[in-house]
1. Thinking only about mean count of other Cβ atoms within 10 Å over residues 34-41, which of I, II has the largest value?
2. Out of I, II, choose the structure whose coordinates give mean count of other Cβ atoms within 10 Å over residues 18-25 equal to 18.9 when calculated.
3. Which one of I, II has helix-only ellipticity at 222 nm (-39500 (n - 2.57) for each DSSP H run of 4 or more, over all residues; to 500), as calculated from the coordinates, equal to -9500?
4. Compute mean count of other Cβ atoms within 10 Å over residues 82-89 for each of I, II and report the one that scores greatest.
5. Upon calculation of relative contact order in percent (Cα under 8 Å, 6 or more apart) from the atomic coordinates, which of the structures I, II produces 17?
6. Quick check on the output: 1.00 is FRET efficiency 1/(1 + (r/R0)^6) of positions 50 and 138 (r between Cβ atoms, R0 = 35 Å, to 0.05), derived from one of I, II. Which one produced it?
7. Thinking of I, II, which structure, once P(r) over Cα pairs in 5 Å bins from 0, in percent is computed, gives back 2, 8, 14, 17, 16, 15, 11, 8, 5, 2, 1, 1, 0?
Structure I
Amino acid sequence: MSDEIDDSAKIIDSNVGQSMVREFVTVHDSTIGDDCEIYERSSVKKCRIGDDVVINAGNYIENVEIGDEVQIGPNSSIVGVTHNLDESGMELHNDVFARVILRTGAFVGAGAVVVPGVEIGRDTVVSAGAVVTEDLGERKLVIGSPPTQQVIDLSDWV
């Protein structure tokens, strides 16, 4: 794949390999490998992205390490940034970074949310609309959101 960066994309303090970046994408303080596809209106900040990664339209991804051959469905939020919360409330303007890791071959379905500090194992599937609040090992399938969330071995599902 040759590098194809749309004129409307904003690439700020980042390195982009031989990859495609579509309309109205923002890439800030990140490194993107080769053969990646980042679709319309996605925001990528403070990330390290491997090769052959597909990030569909409308995603917000910050402080995430993404392995090779990962796919992320549209309109997902994968954010490794939060704020301290105590009895006096949430502390504004003081970000707390807890990196998210998506291992090689992971798949994140449309509209999923992955919270700060979570690691998604190799070849693990996060179903559409799922909310992931805990680490997931290799070759798992996670469906739904806590407290009724199901985590299944991928081999049992297939």
Structure II
Amino acid sequence: MSDLAIELHWQRAESALQSGQYSNAHTVQYNNTSHEVPVDAAPDWGGDPDHTNPEQALASALSSCHMMTFLALSAKAGWPVASYHDYAVAHLGKNARGQMSVARIDLHPVVRFDTGFAIDAKALAEMQHRAHRYCFIANTLAESVEINIL
């Protein structure tokens, strides 16, 4: 299997690293290119709300993986998907050990098909659940994902 890498860079801007007195802002670079994503802590933890945070990045990774798996399964089934939209939400909370974690990620996929093609809600729900079962990221996260089909 392949190794998929990112490059992360953080540089202290303050004169000293003191608890609660430094910035978590950093960049993440993908694919050895100049494309850098500004990342920070979640706003609740003092981060810049204009920057991506790790919890959003996790929800994004799950949403993207789920969509790509859904599209692959749909293509095999001959379903003419015209568009796919998702609103993913990462919920922070405590895990079974009492530690802060992303307790759950909710996906809200909306799928549109080519004109003239229709599928019943039960078949669409089953395909979404199959996509969840085969998504690499979902398999990594275990049981903390909820799919809310609209």
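Bear in mind that the values in this text are calculations on the coordinates, not laboratory data. Note that this is a predicted model, so its numbers are computed, not measured. Cβ atoms are built from the backbone, for glycine too; each structure is taken alone.
1. Largest value of mean count of other Cβ atoms within 10 Å over residues 34-41: I.
2. Among I, II, the structure yielding 18.9 for mean count of other Cβ atoms within 10 Å over residues 18-25 is I.
3. So the calculation was done on II.
4. On the way: I: 9.6; II: 14.2.
By mean count of other Cβ atoms within 10 Å over residues 82-89, the leading structure of I, II is II.
5. II
6. The read-out comes from structure I.
7. It must be structure II, since only it matches.
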